[in-house]
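The following blocks contain the structures, represented as structure tokens.
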Structure I
Amino acid sequence: MNSKNNRLAGENSPYLRQHSTNPVDWYPWSEEAFEQAKRKNLPVFLSIGYSTCHWCHVMAEESFEDAHIANLLNSNFIPVKVDREERPDVDEFYMEVCQAMNGSGGWPLTIIMTPEKKPFFAATYIPKEAAMGQMGLSDLLMQVTNIWDNKRAEIRQQASQLVSEINNIPAEKEPVNLSILEDAFSALFGMFDWKNGGFGPAPKFPSPSILIFLLNRWKTDERPQSLTMIENTLSSMASGGIFDHLGGGFHRYSTDASWNIPHFEKMLYDQAMLVVVYLMAYQATGNVHYRDVADSTISYMSTVLRHPEGGFYCGEDADSEGQEGLFYLWSRGQIEDSVGKEDSDFILQFYDIIPLDGGSENVGVLRRNEYAISDTSAAKLKEIKAHLFSLRSERIRPSLDNKILTDWNGLAIAALSMASRISGVNSTLEKGKEAASFILSYMRRDDGRLYHRFHEGNSGIDGFLDDYAFLAWGLIELYEATFETKYLETAIEIVDIMVDMFYDEDQGGFFFSASDVSDIPHRTKKVFDGPYPSGNSVAVWDLFCLFHITGNVGYRDLARTTLSAFGGMLKRSPPAYSYMLTGLMLGVEATLVVIVTDSEKIGLKEMMDVVRKNYLPQTILLLKNPESARDLSRIAPYTFDMDVKEGRTTAYVCKGQSCTPPVNDRRELESLLF
């Protein structure tokens with residue numbers, strides 16, 4: 001080991017490498033660390049974070065680069081660093097501990113535990129010295145050392161009891177009925193911020209799972225309040241500082257209720273999920289502004305986050321040059337110096353500069369105001385913004401977390417596939433196919449199982465539930481964009497492995513980690529739909545979708561038992577599991593359309609346009625043509641006898657539990673679907 005580097009220098013994670021020059025003698029999560037703790041009879045100090053986490057950087061600079069703190073840690077603890085994006089299973093368990101002990105959690109996550117991985121202290125960010133009534137890390141470490149030396153048996157007993165309680169949290173199995181959809185709507189209606197859009201007070205998160213639920217629900221009941229909540233939120237976000245008006249894409253969240261002041265990190269999962277939401281809203285409303293927002297977000301993903309071979313990186317940091325958001329900030333003077341007074345005055349008719357809290361009043365983030373833009377003004381604005389973007393590109397950019405994760409790439413594949421299907425842009429489809437090719441080439445083992453992480457040529461860490469569920473979703477969407485059955489076949493293979501390795505045969509639902517994982521204290525189940533859906537929620541969607549496609553009732557039964565496994569939780573707080581409710585709607589309200597054509601393809605385009613050009617979020621589309629007929633009949637045996645009628649492309653439609661006679665006229669198909 002280099003005298004200036006610790007053990008993290010040889011790790012693949014960019015986040016761990018950021019800490020490789022700390023004076024703290026960090027270990028990665030490994031058996032070596034815990035064996036050392038047992039041999040030396042020392043507690044383990046576990047710090048969990050990620051490379052684009054602002055407060056992780058603050059705690060590192062304050063404490064982990066400090067010689068005094070390092071001495072306390074190195075002498076009295078075994079310090080362990082974990083990248084939560086690499087090991088979300090470790091993070092999930094100890095976050096559950098933190099929430100059980102404190103009622104809340106976040107990152108950086110700080111855990112102190114026994115050598116047996118049993119925690120007895122949990123916190124998030126801790127300042128180096130005591131401040132604002134919070135104990136400082138220096139005092140905390142000395143206090144814990146004293147307690148460990150003098151009350152070790154008591155600590156071990158308390159830690160064992162805590163782990164036992166977490167391991168034995170009773171299941172909340174309860175049948176789920178459709179009234180929960182109305183309960184979810186009512187709760188969201190009560191939570192909605194009618195002034196600013198979004199749900200609840202600041203800080204404001206985009207909550208794409210909630211918006212997708214409302215978009216699906218609106219299509220079913222056509223309740224105008226649903227669309228009002230959706231449009232208010234999406235328009236406010238697209239105008240606010242949370243959206244990058246020059247470079248495209250969304251920042252992580254807004255620190256204020258008006259979406260003005262963002263926390264500046266940009267994550268792949270936010271981009272992918274918000275592309276899905278804005279495209280769905282575009283189809284539902286016809287508002288081209290939503291499509292433009294989606295397009296600019298895809299452009300950001302493609303230019304900044306894309307690996308040369310097609311996979312997508314995790315995201316960009318909030319900080320540059322030691323200051324959060326600096327890369328994105330402007331003053332009136334900077335804009336005037338860049339484009340001249342006339343153009344500066346022009347663009348600032350349409351954009352306000354919103355100062356950051358506690359920052360200079362002259363410098364801030366751009367926000368689109370309510371001043372109307374004519375077509376002529378739009379063209380000029382585009383030129384000025386392009387010039388400002390070019391000049392901004394010369395600044396020192398926030399650091400890029402260039403590892404590639406299977407689960408987040410699954411979301412990106414789904415988003416790009418939907419975009420190509422809705423917009424018809426072939427280059428977007430190619431990016432989706434290239435991302436899928438990257439993941440299936442580099443992140444899939446010979447036995448079909450998935451790896452979670454790729455970085456600098458190295459694939460590793462066995463996949464988690466999210467990797468399987470999200471990639472399957474992406475591949476199903478990619479099938480509907482290309483009608484290449486290989487994507488559907490691979491999705492089925494991945495879901496079958498997911499069921500085999502993650503499903504809980506006793507209680508139902510899916511564990512986050514696979515059945516052969518042995519280096520964590522407890523296999524958790526993630527259900528809450530946060531910035532992106534939980535693996536269980538997407539698994540429900542996948543399973544219902546594959547049931548409708550294949551006719552295999554086993555998939556339907558697994559989806560139903562998964563819903564029931566969490567029925568008590570869903571009943572208690574329906575909005576927290578909104579994507580799982582979207583899966584429920586697919587299970588009971590889906591429409592299956594099989595379009596059959598021959599080599600002449602007479603009427604194919606107009607029949608396809610009926611399904612693709614309209615907002616039909618719970619419609620599953622299959623295409624049987626001479627090239628796919630054999631493979632499709634193997635995947636979906638009921639399609640074997642579906643033929644073209646009267647020499648024209650023919651549609652077979654099934655809704656609920658019944659199917660209608662085939663039709664080969666566009667207007668007849670419209671009457672069945674609308």
Structure II
Amino acid sequence: MAVQRISESVYVGMCLKVGTQQQVTYRRDIVDSREMLENNEMLNKPFTVMLSGSQREGFRLSGSDRDVMYWPNNHRVIWDFSQCQFYNTQEHALILCDSSESPPGFTLLWLPLERANSRVMSACVRMNGMLYISSSKYREVTCSIVIPGSTPHGPCGSGSYGNVEYDDAHCFVSDFWPPSASSWIGRCHSWPPPHVVNDIIRNGCHFVAIGHKLGNHTDNEWRISFSQAEYKLVCSMNHTQFLIYGLLKLFLKEIINEGLRDEDKLLCSYHMKTAVFWAIQQNALLRWCPQNLLAGFWVCFKLILKWVYEGVCPNFFIPENNMFLSNIYGEAQKTLFTRLYRLYENGLALLLHSPSISSYITNVLCNPRLTICTDEHTLISEVEVDKDIFGEIYANDVISKMDLHTCEICLHTVEQLLGLPLTQYHIVMLQKLTATILQRTAFILHNMYTYTGSNKQLYIVDKVACRLVKLSAKFGFVSDMLYIAMHYYKTFRYRDALSVIDLTKVKLAQPYLMYERHVDRERYTEAVGSQSLSTKMRQAVAQHIGLNNKMFYINELIPEQQSSNQNNNPILYIPPHVLLYMLEFLCSRHVDTLRAQRALDDLKVLVHHDQDQLIPVFLRDISWEILGICQQISGNLQAALYSYQQSLRQYPFHKIQTATRQRIQDLHL
């Protein structure tokens with residue numbers, strides 16, 4: 001009975017650490033919405049992009065990588081020649097699997113027609129007179145094509161972008177389920193349910209560019225990847241099973257691998273996930289519920305211990321693929337088993353070594369009569385959930401390709417998606433993406449016709465663009481009103497811009513406003529508590545303003561956008577209050593010089609004295625820069641110099657130093 005009570009307490013702790021079922025659901029749904037839009041077939045994109053790994057599964061643990069898979073849409077992998085009939089070889093380059101000499105779970109990729117795109121062809125090698133795609137060569141040619149300067153890491157190109165570490169895997173896709181994984185279908189009696197099994201089989205698999213270390217063709221082999229299938233399996237777990245998976249990840253990081261050098265960390269998160277899959281499918285626990293969370297954890301831990309003892313970790317889809325074969329054997333295996341067995345001897349007390357979990361165990365041990373409520377609605381307040389939701393929405397408010405045709409197709413796609421059975425999280429994400437598409441369309445139109453159109457064309461375009469930015473403000477965040485002000489400033493309607501700025505000022509000054517993770521909980525709840533996410537977003541939430549660096553919004557920021565873009569930064573993020581004061585200053589110069597000075601003073605006070613409330617630390621570089629630009633325009637060159645120097649001292653999130661140094665040079669001081 002005591003173990004069940006401790007289990008309930010750890011369940012609560014894991015909900016707070018990893019997320020409640022509601023949180024995990026909306027994280028997945030929000031990413032789904034963006035990918036449905038981004039990967040729309042009508043866009044005719046050369047590549048499909050898919051978030052994978054723990055971020056895709058719904059985890060937001062600190063230190064987690066962002067794993068992304070890319071594959072070319074006009075290349076398809078087949079398992080035998082009979083599958084050629086499903087493709088037009090004029091449109092698709094066909095790649096045939098040759099697993100005859102590869103270990104289970106690996107294969108060579110043969111180009112029987114010797115036709116593929118130039119990047120693939122440059123990675124080919126001849127063996128026995130036939131043309132194969134070399135995994136090591138393909139890794140080399142694709143490593144840095146998404147983010148220049150990436151370094152090879154396993155099958156990926158890796159690095160850090162801002163404070164996020166990423167792994168980009170360039171792979172190939174097959175629409176067919178691997179014959180070597182056919183036994184998995186026969187094992188699925190109780191889990192996953194038949195509709196999930198069918199969905200997984202229907203979606204085939206991928207091939208990532210890494211060979212088996214002990215294979216005959218290490219540099220040329222490819223690993224069969226079941227990333228998409230694994231995501232569907234994780235989604236079909238109940239929340240207790242998901243939290244056990246999360247607990248195993250924490251156990252690995254905070255206990256098993258704690259204090260070890262990277263080269264000594266033999267177990268990885270993938271082994272933990274595999275153990276959970278096997279345990280669920282083998283009905284290792286009668287009931288996967290909060291009271292049995294620690295029992296489920298123990299079942300999985302014992303399974304991992306057994307695998308290490310035997311030196312065999314069977315892949316969930318292809319059990320013949322022993323995932324320990326190349327690194328857990330001999331002395332390393334003995335050392336790891338000894339380490340794990342010592343932990344096993346401690347029983348569940350081993351979790352007292354986990355900083356994330358220990359307090360939830362000791363709470364029950366010290367308070368035996370403690371009542372524990374596992375109802376997730378009592379665990380996290382509505383305000384905390386909203387902060388998380390709007391943070392996720394902002395992080396996924398991205399449309400990579402940018403032209404008028406793409407915007408048109410995206411709007412049409414949103415229209416189609418709204419006809420599907422969607423969750424409230426899908427809908428609010430699509431709502432924000434719609435606002436972004438409308439804003440982008442407006443500025444693309446303006447930039448297209450400013451220098452080339454006739455007066456009549458300019459008038460029509462301006463009218464349409466104006467309507468679009470006004471419409472976008474009805475869908476997006478409170479701060480999205482600043483796009484209307486930017487449009488008016490760009491078209492020299494300074495008084496109109498100031499009217500919008502006045503209105504935005506009032507909205508941004510509301511005591512219930514949520515910005516970043518700052519909010520007055522009581523006032524927010526009073527103002528918009530229990531209302532729809534759509535209403536909350538439009539009335540009570542502000543976010544940074546994102547300026548896409550491939551187009552210009554404010555002429556005074558062109559050097560910063562160019563510098564940022566040259567350093568592979570796609571977007572310039574500006575705190576809304578900083579942009580508001582900048583626009584107020586720029587517009588007032590033409591109609592009210594006293595107001596312009598007041599706006600500049602307000603901007604100076606904000607940038608000099610803000611304590612991470614209205615200007616997040618990582619946006620200080622652009623905030624000091626904007627203050628310097630306004631001071632330079634006003635003629636206060638010494639103050640501008642100080643601001644530019646301060647900009648250079650900040651964390652270089654936007655990589656605008658080239659522009660800053662040039663501005664300092666232009667001061668001639």
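Kindly point out which one of I, II the value 3.2 was derived from, the read-out being distance in nm of label points 7 Å out along Cα→Cβ at positions 27 and 203.
I
If we compute mean count of other Cβ atoms within 10 Å over residues 483-490 for structures I, II, which one ends up with the highest value?
Once mean count of other Cβ atoms within 10 Å over residues 483-490 is worked out for each structure, II has the highest.
Oh, and also: Taking distance in nm of label points 7 Å out along Cα→Cβ at positions 67 and 507 as the quantity of interest, name the structure among I, II where it is greatest.
Checked I, II; max of distance in nm of label points 7 Å out along Cα→Cβ at positions 67 and 507 sits with I.
For which of the structures I, II does the calculation of Rg and Dmax of the Cα atoms in Å, for residues 267-562 alone return 27.6, 82?
Label of the originating structure: II.
To test your reading of the models, identify which of I, II gives 19.2 for Kirkwood radius over Cα pairs in Å, for residues 107-306 alone when calculated.
Going through each structure in turn, the value belongs to II.
Every read-out reported here was derived from the displayed coordinates using simple, explicitly stated rules and does not represent laboratory data. Nothing here was measured: the structure is a model prediction, and the numbers come from that model. Cβ atoms are built from the backbone, for glycine too; each structure is taken alone.
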